[in-house]
Every structure is written in structure tokens, then in C-alpha cells.
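Before anything else, here is the set of structures, which you'll find just below.
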Structure P
Amino acid sequence: MSLLTINPELTAVCDRFARHPFVTVDTEFLRETTFWPQVCVIQLASPEEAVAIDALADDLDLSPFFGLMANPDVVKVFHAARQDLEIIWRLARLIPAPIFDTQVAAMVCGFGEQASYLELVKAITRASLDKSSRFTDWSRRPLSNAQIEYAIADVTHLRDIYTALRARLERSNRLEWLVDEMQTLTSPATYEQHPENAWERLRHRARKPRDLAVLMELAAWREFEAQTRDVPRSRVLKDDLLIEIAQAAPRSVEALGNLRSFPKGMERSRAGTDIIAAVERGLARDPATVPRIERDRRNSNGATVELLKVLLRQVSEETGVAAKMIATVEDLESVAHDDHADVQALKGWRRAIFGEKALELKRGRLALSVENGRVVTFDWQAAADEPANAE
């Protein structure tokens, strides 16, 4: 068990780890009361050793750690990497590369959707983990021995998981299937949170162009407030209240205060004035600058979408790849609407195992049937032609 708290120790460890082909990485952080994640502990393991870094230690310089994360000769292995990468991006404006996300890899290796670290430890290493320290306050010092042991265990077992999953992917020639996902995870755009784009999280809650125009301004104001004050969005305004204000579009603080869900008295604060200003900006928007609201396609393509869901489930079971990894519900709705939809399900390996079948199903050449309790596919057109060919 090793907890690093001083610069010489951290520098020496990162120098040693840089000589290995991969390192496993994890973080312990808090985010319940802040907008930005607050990193408390960073865990690292090489094939030979494992350490925890006290990210809150006085005067500790994390530059050696960031240098290791930027080293192109070392694969950085994470489980469910997005939040860990967001932390590193926030601290150093750096995205570790190359990376390997074991949760994503597990989806291609037959472990279902979003397999947890605990599930993979049990399935691959047969070990059991003590999770008693999972919900402790990682910002309190000193850290207990139990906390340090728990933290380090999260990267020691990850070594075995990585080795096993990578071997499976190489044997099945599926390693390249992870490229798109890793590129998304290592793109700075994934972690940039611009206030003007905050409305996209809520876009499906707007039913009219005017509502969307106001919502865009309100969401941008809330995002700026949350980031500036470093508090969760809900501490500024909850989503449902944001939607209610967008729909009501109050043009005075008195009208704002009369909304049933609006906190009493808040309309008289600076926030009340800012909200009314955001509403006015939304109402003044040029309609041409408001994104088009896409109506729900399921009403017109519902039957096709349901058939595509059955096909997706069948392909997932047949290939052992999690359905979510192959196509999302939004992908299916797009494919049902357009044979040339710009979605991942119609590109690369996904098209090869699912997309082509989906298009054939739409065109009436592929049929779904049940044999021995399992859904199967067959080319009914070819089957129908066989007797005629035989004659």
C-alpha cells in the first residue's frame, strides 16, 4: 500500500511507469455540491506496482502524472473513462492518449451493456472486492488504510481485466471496433461545456419554436451561472422549472413570481432580473436562427422501429455485442426514416453486422422468424425463388 504525497515520490513513480506498455488509471472525486468534479485521489498501476496519489496534498505538483498521461508510448487503461478524462481535461487541458476503456471493450466481448467494474472483477479475476469505502468522503484527511486499499484495488484488478479483454478482442479481430469510441472519448469537444450549447440536453422538451428560442437563452444563462458559481445546475434552477419558464415566457418579475413552481422571493433577486432578460432575448430571436424541432418519427414509422428493435436484439445475441454498442433507439428511428441516415449503425463494422440487415428488412428482403424460442433471420425472397429455380 503506497500513498504519494510529495513531489519526488510522484516523479520517481511516473518515471518507472513510463517504461511499461500500459498503466491502469482511476480517480476518486466529489461532485455532489459542485459543477466541476473535485479530484481527491488518483490511482495508478503498472504491471509491477500500484500507488495512490493524494491529489489534495499540500504543494503536490501533478505535472509528472500529466506527463505520463500524455506519453504516446503508454496505453492508459480506464473503466468507464468519461468522468476521469473530464477531470484530467479540466485540470491540465490534456486528454490522455492512447486509451483503452474496459467498459466499452466489455460491451464488444459479450458482457452486456455498461458492465460494472465489480461485475468484470468477478467474471474475469474471480476475486471479490470490499466496497465498504465506496461512499466515503474522499476529501477528508487523513485517508484511512481501508480507503487507500480500496482505491488501489480499483487499478490492480483492472490490469487483469485489460489483459483478458484485449486478448479476446485480438482473437476475434474486434480490436478495431473500439476505434470510434476511443476517438470520441479522446476528443476535447466531448468535455467542452459551452453555455450556448446547454439547451441541447433539453431540446426534446420544447414543443414550439418560440419555447425553444426562450429555452436556449434560459439554459445558457443557467449554465453560465452554474459554472461561474461552481454549483450543480439544479442548484440554480431545476430542469422542470426551466421548461415551465420557457413555456410561460413571463415578461416581468411579477409574472415570474406568479409561476407555481418558482421559489418565492427569488424573482426579486438578481437571478429574477437575469431570467426575465433571458426570456426577452429568446422572444426577440430571429426564427431563422432557431433550430428546427424534429417531430417524433415513431408515429409514422412505429412498426418499422419495433421490427428493427427485434433485429437488433437478434444481432446482439448472435454476435455477443451489446445492443447499445451497435445502435441506439435514435439510430433505429433515423434508419426507419431514411436509408441513408448519417448514423453510426450504418457505418463501418456496425453496418456489416447490423446496418445491411436493417436495410434489407426495410426493403422486404429479410424476414424475422422464431425457431426453438429464438429469433432468426432469413432471406425470404431467396427462399421463395428456390422452388421456381428447381423447376
Structure Q
Amino acid sequence: METFFDLVQQVQKPGLCHRCGGCVTFCTAVNFGALELDQDGKPRYGDMEKCIECGLCYCICPEIEEFEEETRRKVAWSAPNGRIIETSVVRSADTAVRERGTDGGVVTALLLHLFDNGRIDGAIVTKPAGPFMRRPSLAVTREEIEDAAGFYFDTSHGMKHLSDRYVTYSSIEEFAPMMKKGLRRVALVGTPCQIKAYRRMEVLGIVPSDSIQYCLGLFCSGNFTFDPESRKKLADTHGFAWDNVKKINIKDSLLIHLDNGEIRSIALEDLEFMKRVACRYCPDYSAEFADISFGGIGAPEGWTTVITRTPLGRAVLADARGNAVEELDQRQNPGYASGALAEMREAADKKKKAARDNRKELGKKPVNIKG
């Protein structure tokens, strides 16, 4: 039976670990306590003597193929970009949410809608942890959900202990406090690797997957680590000062919003030096295993491209239409949805090709990743 030791050899050492937290989350939830995250968010043995070598941490990892077919069947996945029921371009109906949120603030709007209607008791998100920094959080009040709105990166100095794990949207390591609070109806907002790790738990029927009711996935070009050296290089190259940055957003490029209203657009290819190593091998751009996927690509400024993938996801969006969210008027652009879908597919195909090409450079592949 494969164990965490094998994960280290097959996934961590080649640079394939996404630091999604799945392996540690399960081990902590069942009180084994053998695994922990280091200060950079990388899984490691916390107490090797407590490891019972159950092998479940190995099966949960999104880089392992053992339960790939079962995971795909769980969500009725189909090539090339997962199951797609409907594509829409929408935004929050609340102007305050739009102003605070990313793109059209749709993720926040849907979370608030679910919370206000008693559908969820909380949500796994991220919240600010300092100037342009974020950290994983379990939001259990309306105010905490609102406070998590927006997409901001670390531009502060002297906070090494937070490290690069805090530039992701959320982390399933927040399953632990969810379990302690006894919450049974929680929405998970995460990147493709985090959503897939959860789906593996769901397929295996292990805790704490039964407490997650909704999976909201985010389009992901990669996780970029904004360390001081990288920030300086980016600012010097593109002629701006981080002190003047209001927020950052990623569509088909990195958008730097400045205090004076100016927006600097930086091609994603120019950010390769900042991308986390494992992201170069990830083929999933559009969160193919989520109930609903969200992203700015293909949508006008201030709007969000939304893809419903499961009947549950479609029901959530349908219930929120005309209430929490509003849809782009088809009279303005009758082909807006098909155009957004086409742009998503183009970005997804590009990421899949890059992942395949980068894996070839690894030489003998320790893990066989489809997609």
C-alpha cells in the first residue's frame, strides 16, 4: 500500500505538489495527527509515529491516478473541459459587492444568497491578512463572507511566516475548524486542485467531505508567489510602485489596478518566473470538477463568466438570478455566452498543452496525469 512516504517521492520531489492541503486535512480531521503543513504550506510528517499507513492521504492527492475514473464519474466529467451545462455572464446585483469583489463579485453574491436563505452555515474562503495579503478562513457570518471579497496579493514586507501559501483563494485545511464547529452545510471556494482533492474525499466517502454542500471553483492560470524579489522585478519591469497598487486581478492577463485609476496589463507569459512550480504541470484551468466555475476571462470589465457543471450548480445560479445576481443583457451582445465559453476553452487548451509539454521535460513521469 502506498503511503505519505510515496507521496513525497512521487509528487513532492518532482515538484508536482500543489499544496492543496488535502492529505493533511484528512489526517487532521480523523485525529491521526501524523501530518502537518510547514510554514510554506507544504505537507510533511508532523509525528511519523502516529502514521498508521492507511494510504488514504495518497489516494486523496489530485496528482494520483488511482481514483481518477471514479472521480470523473462522480461529476459526470466529459472531455475536453469537464461537464458544461450552461455558460453565463453575470454580476452581483449589489453594487457594494461589485465594488469590493473580483470581476462582477458573483462568488460573494452567491455565498451571501446561500447564507441568507439558510442553505449554508459557512464558507471556506480567504480573507485579508495584511496589505495585499490573504489567508485561508472559515467564514460563518454574513460580515465574514463580505470581508473575504476581492482578489489581493501580498505586497507587504517582513511577513515571511505567511509565505506563499496565502496567495491562493482558499485552502481545504480549513476543514479542521469546520469539523470542530460541527458545521454540516458549508460551501468550498477553491482552485482546481483544491476542488479535485475534495472530490477524491467524496469518492472515498471519508470525512470531512460530507460537510461540504457546494463546490465553487475558480478559473486558474496558476498560483503566483509575490515574494519581495519577484515584486521588485515586476514593478521595475512594468514601471509602477507597489505603494500605489489598489488591487490585482487576473483575466487573460495580470491586471494591476493603481490608485489613480490606471490599469497596467501584464501578459501571463511574463509571470512564469513567479509561478509556483507545480502549476506548470496542472492541466485544469476552469475547475472542471466544481459545481460552478467562475472567472473573468471572456467577460466585460465588471462581469464574471460563470459555468454551471452539475444540476446542483445550475439550481443555485437559477435561484439567484434576478435576486442576488443579474445577467448581461443579450440585446447588447447576443453571442456573449458562446464567446465567453470559446475564450475559456482557448485558455484551458493552452494550459493543458503547457502541462503536457512541461511534464515531458520531467523525463520519466512518476505519475500519469490525464487531461
Structure R
Amino acid sequence: MVSTSEDLTQAVRRLSTSDFVAVDTEFLRESTFWPQLCLVQIASPDEAMIIDPLATGLDLAPFWQLMADEAVVKVFHAARQDIEIVYARAGLVPKPVFDTQVAAMVCGFGESVSYVNLVKNVTGADLDKSSRFTDWSRRPLSDKQLEYALGDVTHLRDVYRHLKGDIDKAGRADWLNEEMGILTDPKTYESHPEEAWQRLKLRVKNRKALAVLMELAAWRERLAQSQDVPRSRILRDEALYDIANQAPTSAEQLSHLRTLSEGFSRSARARDIIEAVNRGLGRDMKTVPAVSRGAQLSAESTALMELLRVLLKASAARNRVAPKLIASSEDLERIAVEGEPDIPALKGWRRRLFGEDALRLKRGEIALTLAGSEVVAIATEKPGREAAQ
């Protein structure tokens, strides 16, 4: 357990001589906007340790320096939240990164494989997850909790070696690097209040309501960030939609909304909300995206999408890679309804594995059939001149 700045400096000096380190974090964010870092687990090929970020006087600067050291590969499982914490605390993105969850998809372990199942498949070890829901901010932690936390990186070393060997042998390093490029792009972790509306799932009734929602979401995001509280503590999503659709421009109109508590219309936040509503109503509608009505696909496009799904699953099985990594449902829909859309599934290695055949299937140049238990593509016969006549 590393709890002093001196010990951390010495530990990082040793760790930085390794080719890679396995890293995991434990954090809480139930009562805050920004994740509260409670524990850092880290292991090199030679040693493993736990860093206590909550220890009095501990300076994490050496750890941040290790995360920025491009001579050392940082190995995570499902890295995004861990990287988000590093970015929020230190303003940097670890590089280079190897995400074993993504690597497992490249190696045919299925979509979003859990760490427990991956460890079991690779090493045969059964992990004890009884401490999974520990409150990691409490001190002291028990030996059992610390052992659980350390296991998240000691087994990760073996998983990394196994997956890296498979990827190198299959010549798929470029596939993984493409995904890691997205994970290590600072833009992935930047938080812009003006874009907060994009994470909302419910629908508004028209473009004017969307303009109001955009302003409300930006206001809530700024306030949640500045006060370091969850968004729902400021205003629940349901209330945002209710306000956006009703667009109240006075405290009296606001008081009629059922999603707001009694007396809310007399609060300081109510005044802020009315100002946001007025800003939304005053926006140039040319700056507001069109509201999607969720139009139904034609019968032909729906049928083509189903064929594309079959082709995708067959391509993924044949090449031992997770379908999700090759193409998303949105990719399939765009292939079905657009000529040749600008999507990942039609670029690079994805196009070679699936995209080219998807376009040929759409053009009627190939058909799908069964060869034994395997779905395969076969060329269709083009009608000759006589048949055409």
C-alpha cells in the first residue's frame, strides 16, 4: 500500500523501467459530478501495488508522469472510465494504451466480455467478486478488499500477454491501434456544456422545443460541474423535457408543471430556467437540428438490413472478431438506405472483412446461402442478352 509521496516516487521509478504496466482504478461518483478517485492498482511484470489517493499529503504527480510516459504501455480493461479519471484529475490522456476488452473483441471473445469471464477463459482462474460493491472511500480497507483490488491488475498482466500474442500472430495490431486512437484522443473526454443535450434520450415535440432543451441542458451541465454534483441534483431529465415542451416564460407558467416540486417556481433556479427558456425561444432555428420523427424504413430497406445482419454475423464468425467491432446497427441502416455512406464499416480492414460484401449484396451481385452450417456468399448469375430480351 503506497501512501506517501516518497514511496510513490520510488515505486514509479521502478515501474517506468517496464515495457508495460497493468492499471485499474476504484472510484465513486454517486454524489458528485466528477469521479472521486479512491484507489489506484498498478502492476508491472515484477511487482504489484495499491496507491491510496486519499492518503494525507500524497502527491500523485509521479503517477501522472507514468501515465504520460510513452515508453510504457498502459494496460486497462474497459479503459474509458479509468482514462476519464486521469483526464479529469491531471488533464492528460495515458499513452500508449492497450484495452483488453477491445483486444478480446478483436480476438473473437465476443462483445464487451467481462473481466471475470476473460480471466477465466485465458488463465482458468475464478475471481472472487464479493468485494465488488465496496465503498472504496472508507478507511481502513480490509485485507480481503485489498486482495480483491490487487487481483484486478495481477491477472490483467497474464491477459495482456495472451491477447497481445494472439493479435501479433494474427497480424491485427492495426485493428486494435485504430480503436486505441479513439480512446486516447482528448476530444473523447472533453466536456462541453453546449453539447450536453446530445446525451439525452427522450424526444421533444418540435424544433423550438429542441432549442429550449439545448439551452436548459447547457445550463444544468455548467451548474452541475461548478457545484460538483450529479446532474439529477440540479434537475431531473424528465423535468428538462417537460420544460422544453411547455416552454414556460413566467414563474406562474412554471408552477403548473407536474415534474417540478411545489414552490420550485419561486426559487433562484426557476429564474435561471426561465432565462434559459427565453434564450432557446430566441435562437435562430437554422442553428437547431431537425427533430427526428423516427420514420419507418421501407419494407425493402428492412429486408436488406436483415440480410446485412446475417452477413455481418457470418463475417464476424469466420474471422473470429466481435460483430460490434465491425459494424453497428446504425452502420447497417445507413448501408441499407444510402448509396455508399461515410461510415467506419466501409473503411480499412472493416471494408475488407464486411463492407465490400455488404455493398455487393445490396447491388444484387452476391447472395447468401448455407454451406453445411456456415453462411457463405455466392456470386449471382447475371442474365444473358437472350434472357434479358
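Values quoted throughout were computed directly from the atomic coordinates according to the rules given, and no laboratory measurement underlies them. As the structure is a prediction and not an experimental result, all values here were calculated from the model. Cβ atoms are built from the backbone, for glycine too; each structure is taken alone.
Some values worked out for this structure:
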{"quantity": "Mean count of other Cβ atoms within 10 Å over residues 45-52 - structure with the largest value, from P, Q, R", "calculated": "P"}
{"quantity": "Top of P, Q, R by distance in nm of label points 7 Å out along Cα→Cβ at positions 181 and 261, largest first", "calculated": "R"}
